[in-house]
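Asks: Scrolling down, you'll hit the structures one after another.
What follows draws every value from the coordinates through simple rules; no lab data is involved. Bear in mind that the values here come from a model prediction, so they are computed numbers and not experimental data. Cβ atoms are built from the backbone, for glycine too; each structure is taken alone.
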Structure I
Amino acid sequence: MPITLTYSPAYTLVPTYECFNRCSYCNFRRDPGTDPWLTLTEAETRLRALQGSGVVEILILSGEVHPQSPRRAAWGQHLYDLADLALRLGFLPHTNAGPLSRAEMAQLQTVNVSMGLMLEQLTPALLATVHRHAPSKLPELRLQQLHQAGELGIPFTTGLLLGIGETVADWEASLGAIATCQQRWGHIQEVILQPHSPGTQQAEWGQALAGDRLLAATHLARQCLPPEVAIQIPPNLVAKPEQLQACVAAGARDLGGLSPKDEVNPDYPHPTPVRLAHTLAPDYELVPRLPVYPQYISRLPERLQRAIASRSTGASSSQQLIHTNAETQ
């Protein structure tokens, strides 16, 4: 019997590419004040064009406006309005917009079926290198977000960025912190293992993470994380099909959101689900999932539960899909 792998049929809306951080490996950001924000009108035009296409998840992925900026409140409201629009048009939103205040997170949880933030790495050593111009990459701040999401009961996605100067011991420490958070709050759906993949827009050139190191990280993650937490590997960042298959054999069971463009890694297009399924057959079966795992649906506000129930995939079929996913880990 083939092993089940899941993915989310997704589309990414970027409210703004501007960001006050300047991570040396970033291929996403633009300087504050140089990038007009996506308007609700343009967002609606894009979303209406997606209706009936099979897209379920709308990933709202934003650069960060400084917490003390006079535009911060407007930015937070804009994130809310975009998610609300996506819901009204029949999609399921998931927002990742950097560290948020408790009030900002509480407001957004009313219009998002799940949210996310990459932990990246807990080691403070990176503050002297790739994160030296990135104030919101303070490890304690990002870990606080995971616990804050747990306190609020938000289904959450997090992950590690691999190959930016950290050590294997740093991997273990970061995974251990995620595991502790999950054991306390029980809200983490999945952990992304994202290999650094050099792009043409980053400030400093770096080397891609070797495939054997990604495999080692997958083995370690499966050992460190509770069994109910899925491990996600971005297939567009894996050089060879056999490397992806090796990560699956080591315990990875999810391939993330497959959308027309990877906004974080624009030099690495996502494979289509059809192409990916063909590559993985016959040993692996690729099936779609919702952006919220079924065990977390009952935690959501009633409006979000109704939106999930109205999806053509249906909450019941998605529940069976994810249960199968968990059983094969």
Structure II
Amino acid sequence: MQNPLISILTPFKNTEVFLDECLQSIINQSYTNWELLIVDDSSADSSYKLVKTYAKQDRRIRLLKNSGSGIIDALRLAFKHSKGLFITRMDSDDIMYTNKLQILVNNLLKHGKHHIAIGQVNYFSETGIGAGYKSYENWLNELTKTGSNYSEIYKECVIPSPCWMVYREDLLACNAFNPNIYPEDYDLAFRFYKHNYKCIPCNEVIHYWRDYSTRSSRTDSNYAENHFSSLKITNFLDIDYNQHKTLVIWGAGTKGKITAKTLIEKRIPFRWICDNPKKIGRDIYGKKLEAFSTLKDIKNAQSIITVANKTAQKEIKQYMNSLDLKPIEDYLFFC
């Protein structure tokens, strides 16, 4: 099998100003056996007209209109009409590196099914990239270098939405895009993780990820923090929660409180520790906060760490390593 067909799933909505660059980057791919299923999600600008022009010029581009509403419905429609052995996704405001598809397909052909081909990303913006996004980019690329993405999956989405490729049947096995669960990229990462699909390491930047103020991840309520927290807790309880260990929450900030409240609602027992002297001994949601020093007395713990400070996280990780404790199995970072 020399050149299997790749199906590229791309929803778009009001991205007229970016679509030319996006589409040209796909057309200019060194790997040419692809089909683009590009779905208009009720655009109010001239995006549809622009894509229609491209579709007339290149038979590999198939333009569809979303019969539902939102990115997930659009992805579902695109996938329904796709025919490729391999499936990938592209955002309509981003740019592919010329060899992106070739690199991803080569890795999948080499490693086989039950693997995810991924690549490093580079954020770019006309107004410059903020420290937060740069930090996320660096963190994500470091994980991708070694394929150790799942080791920190409860922190943030470890597989960038427009930079993965899988076998079609593996995506079907995950029941991807069903039902509607946002953030859809993070949900998909958890599905890959649950099915134990291995991330293939990649040392190359193959995707240019555009940031701007009206990007959906910044403005759409589906990407609000409460959705991330709910998704993390739901998947933790389903995949990694060990009922034979004592569950411990570290930290009583916003994320610590959200986690604690959710666990209480689900009637999951836990201990709650923090280092804030003003909170130690207080009763929050009917749960008494304990000092960090009590941790040494808690045997066989599984810790959810909601401490956001990067320096503190490094110190905590070093402490856990000194005790020969393992990520996920014994502790996981929720932020």
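Asks: Please state which of the structures I, II yields 0.65 when FRET efficiency 1/(1 + (r/R0)^6) of positions 36 and 108 (r between Cβ atoms, R0 = 25 Å, to 0.05) is computed from it.
Replies: Structure of origin is I.
Asks: Taking distance in nm of label points 7 Å out along Cα→Cβ at positions 52 and 132 from the coordinates of each of I, II, which one would give 5.5? Walk me through the numbers on the way to the answer.
Replies: Numbers: I: 5.5; II: 3.8.
Computed on structure I.
Asks: Here's another thing I want to ask about it. Quick one: Rg and Dmax of the Cα atoms in Å came out at 21.5, 69 when computed from one of I, II, so which one is it? Write down the numbers at each step before the final one.
Replies: Working: I: 18.4, 56; II: 21.5, 69.
Derived from II, not from the others.
Asks: Given that FRET efficiency 1/(1 + (r/R0)^6) of positions 84 and 268 (r between Cβ atoms, R0 = 35 Å, to 0.05), derived from a single structure, equals 0.25, which label among I, II identifies that structure? Could you put the intermediate results ahead of the total?
Replies: Working: I: 0.70; II: 0.25.
This figure was derived from II.
Asks: When FRET efficiency 1/(1 + (r/R0)^6) of positions 44 and 308 (r between Cβ atoms, R0 = 25 Å, to 0.05) is computed for each of I, II, which one produces 0.70?
Replies: I
Asks: Work out relative contact order in percent (Cα under 8 Å, 6 or more apart) for each of structures I, II, then name the structure with the largest result.
Replies: Going through I, II one by one, relative contact order in percent (Cα under 8 Å, 6 or more apart) is largest in I.
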